[in-house]
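Chemist: Listed below are the structures to be examined.
Please treat every number below as a calculation from the coordinates, not as lab data. Please read all numbers here as calculations on a predicted model, not as lab measurements. Cβ atoms are built from the backbone, for glycine too; each structure is taken alone.
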Structure P
Amino acid sequence: MLIRLGAALLAASTLVPAQDLPLLPQPHSLQRGPGSLKLIRPTLGFAAKPDKDDALVERALRDILHHAGISATSSTAAPVILLERTSHQQSWQWDDAPGPNSSEAYSLKITPTRVHLKAATARGLFYAVQTLRQLLSPSATLPIVEINDWPAMRLRGFMLDLSHGPFPKFDELKRQVDFLARWKANQFYLYSETNIELDGYPLLSASARLTKAQVRELVAYAHDRFIDVVPCVELYGHLHDLARIETYSALAEMPHGGEINPLNPKAQALISDWVNQLTALFPSPWFHVGMDETYELGKVPGRQLEPARAGEIYLRFFEQVSTLVAARGKRVMIWGDILLQHPEVIPHVPAGTVAIPWRYSDEPDYDRFVAPLATAKVNSLLGSGVWNYYDAVPDFDHTLRNVDGLIKSARKHGSLGILHTEWTDCGQVLLRMADPAVAYGPIASWNHETLSHAQVYDRYARLLHPRHAAAVSRLLATVSESQGALENALGTRVFQTLWANPLEPRRLERARTHASSIREARIQAETAQADLLALLKDGADPFYESLLYGARLLDYIALRQLYALELDEFREAHAKDPKLANYRLLFGIETSETDHSRLFDLMEAAGELRAQLRTLWLRDYVPYRLETALGRWQGEFDLWRNLQEKIAHPVKSYREGDPPPSLLP
């Protein structure tokens, strides 16, 4: 069956450089010609009888055309648009090397009279359709181009944390899949400590888990978008949600701790049961066993072990788990941090293991995390991260540098690809504001050359926010600069300072040294807020709404530290000149006045952020942990309310010469 356009118009246009096309990922090769092709009532079909995977490609293409306002019908008549399979290869292949003949390669040719998408597999055709989607203008025109493309890296995965913070609504998980498909990701990892329903464990994360039916639905949904859903579970450490239940506490290394005892036969039986259930639930050929950050291993008081013995215990337990997983026909993945802490065990890991060394910080070189595995001929997949799990907003610049650096090391050492992660450790991460940072993992691991940050921001904004492209591109840079400046000024991750009292002497000392940087970070946050409010006048947008909350949070964190400096300066000024008039001005009017003062400002801002967080949380997440998050904000409000009460009372009874009030509880 052939595809043709019901009508095709060649529109004269000026020759535009190929690099000006906003394509992400960047195709391996692209030639641009003059002119354009306008789609009017296109008809759809295949060069040969389509199989069930080809039908998924056709549905994706129809959806794209429909959302562009283009009506498409089927036809067997002679062509203009042609989708062509060049072989009968299976779409789901994981061992073929990247290249022009790989199962993910495709070509796309648009001439003044026809469109031709060609690939060996349906997955390759699906990627061609995603590129076509980016080329299609709002006026239903396509540029004249010829593209030959394939990924630089075999595995291009993204992992979403379901365990540390809020729990996403099911529709949000499907949105994540749709979003990843746009950027040609081929894996979606669900990180779960105890957040997937298992038979026989009714108390495990009962308020925040995926049912087995939901897992099956999500797997099928992702399959239709050529994304494999991979279980990324924890089978050793990070199991406090299990150990805190009295029924299972005795299985832990420490009662109610965070790790199971790998030498306990009952714990081993439990892990075996989990492996059997999870491998049956997920059809993916990959299975991630976790086993990172085993903090208690060999360190429990009274049962300390020599490092070599601890490494041996870890290896033996991993071998047991690996044998269980392999027996179910799965390929084993494991976080690489403990292996790197015990390098003597690396040569002995089971054959076929894929180790995932992870590093989320911005470093000039990551080779030391990959080289020991490469030397021992252990396959690796490198773990990058969205830099937002202890931050007010994602630091997009930091994230891009982290991904680019890890990809450089991955290429050097022959790694399979990148597993880009988004963690929610601070408990208040809003997923929507991180979208551009999420997208960059699969984009960069497909790209054959590194794009500049400006190119990435510009292309992303033109693709996702074409009406506001310049403003969005500028916003991504502005919030990154504000976040980075504030982090440097405070000397720690921004969110980690939020619940600390900025009036503590050591925090005052640090802030005093970096006051100008804090002010500049706040000005940038204000600029971002003004831009976002202007964008939202054009209509609601979840990304803008989430990023506005993040910009307000940056503003607030900077403000509370600047106000703390000013309150401390008031205290010092009054100590030098303890007059009643000074006291009433500094600690009455300026500090604790009922509705226009520094402490009132902080209470008001904390209350507004609390309310805004609640609204955005319930948009994207289930209520699980919401009250805990809001309780944090109530504590923040109470900090300033209590200080206001503490200061306001002496204002009324002050006597000349009294010392200034203490600003600490």
Structure Q
Amino acid sequence: MNNLKAEPVTVALAAIPNSGKTTLFNRLTGSSQTTGNWPGVSVEQKKGSFTLGEFPITLIDLPGAYALSPVTEEERVVRDYFLRTPPTIILNLLDARNLYRSLGLTLQLALSGLPMVVAVNMMDEARQQGIEPDFHVLAQHLGVPVVGISAKTGEGIPDLKKSLYGVIQHPEKTRTAHISCPPLLEKAFAQVTEAINQSGITTRLNPTFLAMRLLEEDDPRPWIKDNQTAALVRDWRNRVESSLKTSIPIVCAGCRFNAARGLVMETLKEQPVLEDRLSKKLDHIFLHRLFGLPIFFLLMFILFQGIYGLGSPLQNLLAAGFDSLGSRMASWPVYLALPTLLQSFLLDGLWQGMSVVISFFPLIALFFLFMSIIEDSGYMARAAFLMDRIMHHLGLDGKAFISLLLGYGCNVPAIMGTRILSSTYGRTLTMLLIPFTLCTARLQVFVFLAAMFFSATTAPWVILLLYICSFAAVLAMGLLLKSFHIGGDPEPFIMEMPPYRMPTLRSIGLRTWYEMKDFLFRAATLIVAGVLTVWLLTHMPPDVAAGSGATWAGQLGRMLAPVFQPLGIDWQETVALIFGFIAKEIVVGGLAVIYGGTDLTLQMTSHISPLQSVSFMLFCLLYTPCVATIAAIWSESRSVRITLLALVSGLALAWVTGFLFYQSVLLLGLR
């Protein structure tokens, strides 16, 4: 293999989940990161860049995977990446505290024939437990450089970069490892390897590694075009599995972990592992049979108050600042010289859209700040464990409860927070359920309308009814979507309890900054576009009063009147719901624009009955979420199907619920 001549180098960062991969990625790339999605799936793709000497490095952060024999969608992404577009170099990360669990993937990667560097992470925590791996032994067996690091503190990072630089310059100094398997399986590997060599297939992967991958696949045809080789693979697979009475992936996994067990014994030299007394003491409190859940809900309450108690005033302050600046702009001579319609477009459309985007910054920053602390401290795994039994009925793991709970504050950061979920099914289902939570924006509308139509003693019961309906909607839609296998099938949930640790300011700050930047570039455009669309509907044609029945929105409301009349909702309220697509709290302002006059309460109570008001609030609770939430769903899922489903499912459930409620009460003779 020839030395690389200062050309761009692609390094794939691969590890099992919860090995500190994201921390190392941030440590190496800083803020030089971009995100997208892997082709054809909703799994996030993250890239970063840095330089090593004369070499520009592109670092690919692969999803966490336990093996290249895929069970989850993340593992399928990793398998596909190595088979279709193998990187220049592999950077494999191990957890020093549990080498046996990590080495299964490492041994597969070591067979690939690609140059590789192994970084043994969390060495600071391992030493506290009396663990001192012999890196020389590990490097000898794997045939690649092995470096001890702590991604959290930066320990060993210079040595890691030095090893990467050496492998880039001299990739031929690494060698391919070997794992012993049953003789019949070894013979199958040899026969398929020979067929691959004779077929003229060009690949940077080791032919024996490719033979192993083909034999582990149910259908080798997507990975090899040579029909004769594919037929040979199927024949050998049937022969081996009938002889060994088990599947080849299971046999290969057994071979790998037998090798891993021996390698760990030799690397650690049977060192006694010291008990993590701090984690044990804290787990006795946080996972207590009686007090674990109350402590969890108390911490969630503190989290909720921290995000929304601090974020909402900042959000209001930013909104007020935009309103104040907008009022000043409205008096500028340059602005006043523009045509009236263009003035409205700039101030009520474009400026309003930018205001909506910026106003979410405090909530998103605080959300990821607190979530980073919870994750990095090790408590997130405990929270998932505590709530796992409850969420299991929906096919979700315990971490989904945190995102759903935060949806009762604001849907946007809650949906962005679904990134903490490990499975595609869990992320998809959770982001589809979050819009049915009663967020604070909807609560503002309901408090206003309840006070307008009901007495001070009745209004709180109306609000309580809406919260109960929200809980019921989340449960009902979760069971329904689960039965239709939306997002695929539930995947196995495996989570090892990490030790408690003190989060670092650097990792928390980097993640918060990255998520803020990601929101700005991925969701902001859609939010502004949605606001401008609503402005167009409520201000066109240009010769009619904004928000009136003569606008396109008013005409649309009248056109939809036959659809909404069975719910007790007239065209005026329908137009207000269109306003609510910008942000739910704008619904009240929309009603004020539509009804006009000085006494909104008198006009609405004379036009709308208390029964109609409850039907309207039920519909407002469940119908299409605001444009920022839709943008967040699109940004996280990158799926038109999922985004449209979020729109349609909300509208459908809102209409059915409103219809059943309104018509049932009418049948009972109540008004």
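Chemist: If you rank structures P, Q by mean count of other Cβ atoms within 10 Å over residues 325-332, which sits at the top with the largest value?
Modeler: P
Chemist: Let me ask you something else. Consider the structures P, Q: one of them gives -19000 for helix-only ellipticity at 222 nm (-39500 (n - 2.57) for each DSSP H run of 4 or more, over all residues; to 500) as calculated from the coordinates. Say which. Display every interim value, and only then the final one.
Modeler: On the way: P: -15000; Q: -19000.
The read-out was computed on structure Q.
Chemist: Next question, about the same structure. Which one of P, Q has distance in nm of label points 7 Å out along Cα→Cβ at positions 333 and 605, as calculated from the coordinates, equal to 4.0?
Modeler: P
Chemist: Given a value of 0.95 for FRET efficiency 1/(1 + (r/R0)^6) of positions 237 and 277 (r between Cβ atoms, R0 = 35 Å, to 0.05), calculated from one of P, Q, which structure does it belong to?
Modeler: That value comes from structure P.
Chemist: Match the computed value 27, 30, 23, 16, 4 of P(r) over Cα pairs in 10 Å bins from 0, in percent, for residues 501-540 alone to one of the structures P, Q, and report its label.
Modeler: That value comes from structure P.
Chemist: To test your reading of the models, identify which of P, Q gives 3.0 for distance in nm of label points 7 Å out along Cα→Cβ at positions 381 and 549 when calculated.
Modeler: Values: P: 3.0; Q: 6.4.
Corresponding structure: P.
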